[in-house]
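Several structures are given next for inspection.
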Structure 1
Amino acid sequence: MTAAPFDVVVVLGAALGPEGDLGAVLAERVLAGVEAWRAGAAPMMLMTGRYEAELMKRRAVKLGVPAERVLVETAALTTRENATGCAAIMRAHGMQRALIVTQTFHRARAVATFRRAGVAAEAWRFVHMPTRFGMSVREVVARAAYRARGWI
């Protein structure tokens, strides 16, 4: 049996829905992360986000991932905090290689931020719903801010 190409599938948090459940973007990420895990990309999953990580884990378990295969990072509110928090958890578990799950508009910044945090990161590419224009504009601003701060 060959080893998985990554140590962990990291699913980045996003906004919760109005009822406190997974919003559409977040639900899409969790499903894509579970699909990556099922495909053998990594033996573990890591859900990240202060308010959403536990809900993300519950959804992954409901979709068939054993609970002991899903770690959570529950402090992060930003992509940078996702990266630094996940990097610490990964180090504690002897992990180095992460497959990052997020939509196209966010991938470049997310992967660069994880790499800056010392993680050997690549992006999981999946088909997702169209990106709203406002999200794309927000991402352009966020990339510029992250570059200016030296976070990517």
Structure 2
Amino acid sequence: MKRTIFNEEKARMNPTFTEEVAKMELWHKDYNIDKKDNLNELPEEPAVFGIFAIIHEIPVHPRYVASTDNLRKAVKDVFEDPVGEGMRKFMHSPWIQMLCYELMPDSTEEERKEKEEEWIKEYEPKVTEEGEYPEYKYVWPYDEVDE
């Protein structure tokens, strides 16, 4: 008989974040069948953020990373006026998006841009014209072992 165990080393091969980074699924009433919307829950504060796909509740395959002086407005803008056909397809599709963000309330625009560049280097956001991530990087963080 086999059982499944969590493999910490494999899990670290997927995007990881510090404790300061909040994660939440995103819902915009105009772009999901259930008309869910949680964008008004987002703070109107300066932040750096990324919009990711989700696999097994883990943020993967980032499509977008940016910094802003108003997180709520910036995320609404990405839904309502995405840059490029691929981003439009991703944001307006049945895929569930995960927002990962770090609030930076007392930061300067320069400090937020520095953090944005760190995130871009770390997470490598990309999107094809079809809304997909061009390469599959997710690593299943579980092992099947004999009992």
Structure 3
Amino acid sequence: MSIKPGFGDAILDGRKRAELRRMVNGPITPGDLVVLYLSSPRKAIEGFFKAKRVYVGRRSELMRIASELGNLGLREGDWGYVDEDREGMMIIVDEPRRCPRPITLDQLMGMVRGFKPPLSYIRLRPNDDLYWVIFKRCLEPILRSMWT
């Protein structure tokens, strides 16, 4: 998922507990691991979180749900990102983690042929080269630290 650095940092620091997205490639589902690519000027994969819950609806529906859930770290300006006339998603963030070392755009382009950051988000599968680059460089060191 591509995200502006300020919003990505807020998620990874625990200050923002929900992310709003237009529906692009089908909904993200609860339990999905969402990898965060922080856009310019950082241009790097810097962390990830687990999608705890995902609400799908128009802006007014998502605003109602957000007000019922309480403080999610969403601000008034965030709501312009989802439309009233099309369904969007509100992804509830769970267990945000920073990668031990960010994976820069230059590194990604050198490791994954034809890599371009997604405009919003893409779905990765185990047969994608990018999946294994992220696993080896970001997820595996965190998992290894949990076992020692």
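Looking at FRET efficiency 1/(1 + (r/R0)^6) of positions 57 and 97 (r between Cβ atoms, R0 = 25 Å, to 0.05), point out which structure of 1, 2, 3 has the largest value.
Of structures 1, 2, 3, the maximum of FRET efficiency 1/(1 + (r/R0)^6) of positions 57 and 97 (r between Cβ atoms, R0 = 25 Å, to 0.05) occurs in 2.
Given a value of 16.4, 56 for Rg and Dmax of the Cα atoms in Å, calculated from one of 1, 2, 3, which structure does it belong to?
2
Comparing structures 1, 2, 3 by relative contact order in percent (Cα under 8 Å, 6 or more apart), which one has the largest value?
Biggest value here belongs to 2.
A short reminder: the numbers here are calculations on the coordinates, not readings from a lab. Model, not experiment: these values are computed from the prediction. Cβ atoms are built from the backbone, for glycine too; each structure is taken alone.
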